[in-house]
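Each structure below appears as structure tokens.
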Structure 1
Amino acid sequence: MNRIAVVTGAGSGIGRLVALALLDAGFTVVLAGRRAERLRETIAQSAAAREAALAVPTNVSDPESVRSLFATVRDRFGRLDVLFNNAGIGTPPVPIDQLPVEQWRMVVDTNLTGAFLCAQAAFRLMREQTPQGGRIINNGSLSAHSPRPHSVAYTATKHAITGLTKSLSLDGRPYGIACGQIDIGNAATDMTAAMAEGVPQADGSTAVEPTMDAVHIATAVRYMAGLPLDANVQFMTVMATAMPFVGRG
């Protein structure tokens, strides 16, 4: 059976690499992201047949945009096997008392509400389809466990993703819907480029932090996505070995 996957934030970074890995594994992949041209760039990097990839410009924080995305999946393919809930943003690193509420809301709308909206739509489709079931993989973060300085909005939303993952795992159990979370530390992407210059530490210092090749994240997600539905990776942490996480602070 042809396996159908949706990857959000597929125009860059982790989302792009995961979309390419799933295409390489034989999935048909629906790539969602704000910018159509970036989605097309991702598809152009794949050796898979063009009909195996579909770009659907999507704003995950907009309920109507998310409804349209999953309606397209249902109408075009008739089912959904995997959602990689990946789209996310942060804010500039400022103390909580200097963070504009508008920036807080933007992060919450994208990282948390966007993940909820996509999970809700995927859950509905997976519950109604025949055969029933599917898999939702949420992109958490090491910030789902321990914060960096001046990261209140990002950290709060990533802690909330863990609650979303657990609730989806419980609520999906009767319908064969599995949900897991991958927590990523210092994968080398545009978002971590500043680590080569030095980033704030919990003791007030600034330090260069090691990174790892982000392809390892794509490999991990491909493994999670390929499991049969009677097995699940509930939580996985993949991080640069020498980064300051264990013992952070």
Structure 2
Amino acid sequence: MKIEYRNFHSSHLNRDMPFKIYGHAGKPMLVFPSSGGSFHEYEDFGMIDAIWPFIENGQLTVYAASSVDGESWLKHDLHSHDKAVIHNNYDNYIIEELLPLIKYHSNWQGGLISSGCSMGAFHAVNFYFQHPDAFDTAVALSGIYDARFFTGGYMDQEVYLNSPVDYLKELDDEWYLNHYRKNKLIISAGQGRWEEDTLRDTRLLDTILAEKNIPAWFDYWGYDVDHDWTGWREQMPYFLGKLVDDGII
């Protein structure tokens, strides 16, 4: 398997942002790390090994990104408004700096897959809904989709615009809705230990999208599937197999 380490300075974040690349061909998948995780945790916790056949077969190239969650959503002494503002700078980094590099590197001009586990699933879903022209597929495992989880209940306009269960309720823009209805969204959660919050948000998002007539596959795994890498290593190759069956990768 071809593996590359890359690093470049982000003008939006005013810091270096390292990332890793796994693969040589296929549809690019941008992976966001979990809470407090790094760009190499996807490899460290065995996720690359779990999906290596898709990479080795040239169906998928994985780009594992860094995050700034420790300086935004997870920074407890930062005002919640400022958490969202810093995240918006991260959004600009992803869309205006990292994605053009990914498309150039992979020679790919179509939509990307966004994916992640736990906090990474929050990002995967939020970027998918915020930028449906950039991401035409998302695979999110055990995520939180209410940004108030990170703000202690605080809500203002900036937080609202990064809280999928809130902004989707009132969304009536046909440009977005038309993209959602032709794109592919997979959201999963286990029903085992430490999944209570993710199950709550997953079920709420399930209801909202059904009311909006937005197609999505919500897959609830068993009571033996915890909020842990063990379950995610089983889920990810399963869902990628379904994307192969659908001709997406």
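Any read-out appearing in this document is the output of simple, stated calculations on the displayed coordinates, not a laboratory observation. Only a predicted model underlies this, so the values are computations on that prediction, with no experimental measurement involved. Cβ atoms are built from the backbone, for glycine too; each structure is taken alone.
Listed values, structure above:
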quantity	calculated
Entry that produces -0.35, -0.90, -0.94, -1.18 once log10 I(q)/I(0) by the Debye sum over Cα atoms at q = 0.11, 0.22, 0.23, 0.28 Å⁻¹, for residues 122-193 alone is calculated, selected from 1, 2	1
Distance in nm of label points 7 Å out along Cα→Cβ at positions 2 and 162 derived as 3.4 - corresponding label from 1, 2	2
Among 1, 2, structure where mean count of other Cβ atoms within 10 Å over residues 58-65 as derived comes to 22.2	2
At a computed 14.8 (mean count of other Cβ atoms within 10 Å over residues 170-177), which of 1, 2	1
Answer label among 1, 2 for the case where P(r) over Cα pairs in 10 Å bins from 0, in percent, calculated from the coordinates, equals 8, 32, 37, 18, 5, 0	1
Among 1, 2, structure where mean count of other Cβ atoms within 10 Å over residues 98-105 as derived comes to 15.2	2
Comparison of 1, 2 by distance in nm of label points 7 Å out along Cα→Cβ at positions 34 and 154 - largest value held by	2
